[in-house]
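Engineer: Before anything else, here is the set of structures, which you'll find just below.
All of the numbers you see were taken from the coordinates with simple rules; none came from a lab. Everything numeric here is computed off the predicted structure, so don't read it as measured data. Cβ atoms are built from the backbone, for glycine too; each structure is taken alone.
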Structure 1
Amino acid sequence: MDSPTEENYLKALFKLADEKGHLSISELSTAMNVSMPTANSMVKKLDAQGWLKYEKYKPLTITPKGRKKASLIIRKHRLTEMFLVEKMGFTWENVHEIAEQVEHVQSDAFFDRMDELLGYPKIDPHGSPIPDKDGKTEDQQLVLLSRCGAGQEVTLRALSQSDVGLLNFLTAKSITLGTDLKILSKESYDGSLQVVYGEGQTETLSQVITEKLMVEVSE
């Protein structure tokens, strides 16, 4: 049975790796907040299980086996978040820590049933795609709000990051997934956007915020 620690490392590897599946041990140790020797020791264990390739003085490479394993861990996490919101009434800023614990349950039947009860959702409460049972996800045709300009009309579909601070900010402003936004103006100096949404509510969103909002642009 895989340990929660091994699964957390593998998930971090998957998220940090570039398009070729490469990253360094120093990047991994920073992400996991552990020393280089500790990260190095775990990397050797993951290599022994065939989840990554490790060679001294070379970038780590996550294997296809490792990618699928990590995707299935992420599937369990995102399904759990969706279940907590849809079936248990949790808000989107209060599900991550619980899902971090539940994702390590070693029962496919448990998560398959959860998936069925939810009606086989494609995204989690933050708009992130939920991998299927083969570890595959559907591509999302979205752009960062920060790339958009004055006059454009967009719909918020996902968050590139879902930290609690951002979620609390959006909740306070009554901005959720599916919110339609019209960009009134874009500040050339700092990239902030003035938007209108809902019943004529206007807000100025800083570039720190717009860099984390993934939107669908209206034709």
Structure 2
Amino acid sequence: MINGPTLIHALETDIRSNFLKLTLLCKSVICCRVSPLQKAKVVLLVKENTKSVTLAIGDGANDVAMIQAAAIGVGILGEEGGQAARAADYAIGQFRFLQSLLLVHGNWNYFRQARLILYQFHIQLLYNMSLFYFSTISAWSEIVIFQNLLATLYYTVFTGVDIVFPTLLDRNIQQRKAIEYPESYASNVNNPLLTIKTFWIRWMMGLVHSIVTCSIYLFVNYADFHTR
């Protein structure tokens, strides 16, 4: 535990690194009777000198600087007004909702965002590499493999609509189990769904599918293409 007057000296340039090392050896550190600026400085100290993702939670105007300094800010709409909520990334009505925000919605959001990011790599490679292959085969002529209407439908209907519902509704774990087993959320710290391996797997899938797409087009339109 450290109070505001002591924290002034602890955050000085020549000893702040030692102060950080000491705090990292503790399971919990309580900073009491500190100013809004000191709150922000403590968060920045951890954020800038460790690989940790910082989370700041506050319910008043004196917490705004701390919330904005953190990687993720959560504001609570309470008796002290809505300044903290307006400055935060996420706003909740009561502190008890933090459990659902992290363990449930945080878990679901990571799963959905990971699927969406990998899917975007896939469809972009499929489309653009198909264009590249065909342009190379046609000696960079003005012949196009996809007409404008088909290209528009590709991004809006064929590959747009089908990903909307999974990224909004898919759940990798039930809400009750996510709260009962918080270690399921902790497993996301290692970023299992967005690794170098999963990226290259998606990259190869997009590459293979683009080759198949271009090959089918050439096979179906061989006679017309040969005449041109």
Structure 3
Amino acid sequence: MAMPSESQRRFLRDATMKYYESLDGSPAQEYLEKRGIPLETANKYVLGYVADPALGHEKYQGFLAIPYMRTPPIKGAPRTVASIRFRCIEDHEHRGHGKYMTLPGDRPRLFNTEALITGNDRIAITEGELDAIAATAAGLPAVGIPGADSWRPYWRLPLLGYREVLVLEDGDAAGEKVGAAVCKSLPNARVIPMPPGEDVNSMVNKYGAEEFLERVKIK
């Protein structure tokens, strides 16, 4: 997918704000709070709820909207929206659609790229946007990749300057694939697996930020 045109960027921005304004009091807010992500944190990432789909987004009705926000290089300029991913919040087998859905023709992107400019000498990589949000809220800045097979070698460039890149593997076979792919690209990467059946979000939600940070050995 080529860089979005001005009209496409405007459409993504308008859709993002529409869904953001529908989050408070919605089933998506309840879903996020059960995962330990309060409304204040959700608002920081402009998460939303697809109550009234924008044109072409009808199949995402009832989903959580996860915008990929970008900060322009010009100080004071408003953030833009590079893309939106959608997460089904129903507890079912997701027949007929994926648990996560990406806009047609879109390409994998890094989520929460603002974490790259925090000034720390350590950063984490998670498999999933909500895991990146949970890690960052716990005190470990993190970027997320949208799925186990989505790592792109060119993402190594902004990460090479860190003293250490922590790859927070999900506790399953897919998580191991992420760790192997990232370490192949980054000599400064270190894999930290989550317990079997757990991911970063569930770890922080169940055990708290302190225990999570102890596990990744940065406390």
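Engineer: Quick one: log10 I(q)/I(0) by the Debye sum over Cα atoms at q = 0.07, 0.14 Å⁻¹ came out at -0.27, -0.95 when computed from one of 1, 2, 3, so which one is it?
Structural biologist: 1
Engineer: Figure out for me which of the structures 1, 2, 3 the number -9500 belongs to, where helix-only ellipticity at 222 nm (-39500 (n - 2.57) for each DSSP H run of 4 or more, over all residues; to 500) was derived from the coordinates.
Structural biologist: Only one of 1, 2, 3 returns -9500 for helix-only ellipticity at 222 nm (-39500 (n - 2.57) for each DSSP H run of 4 or more, over all residues; to 500), namely 3.
Engineer: For mean count of other Cβ atoms within 10 Å over residues 8-15, which of the structures 1, 2, 3 scores highest?
Structural biologist: The maximum falls on structure 1.
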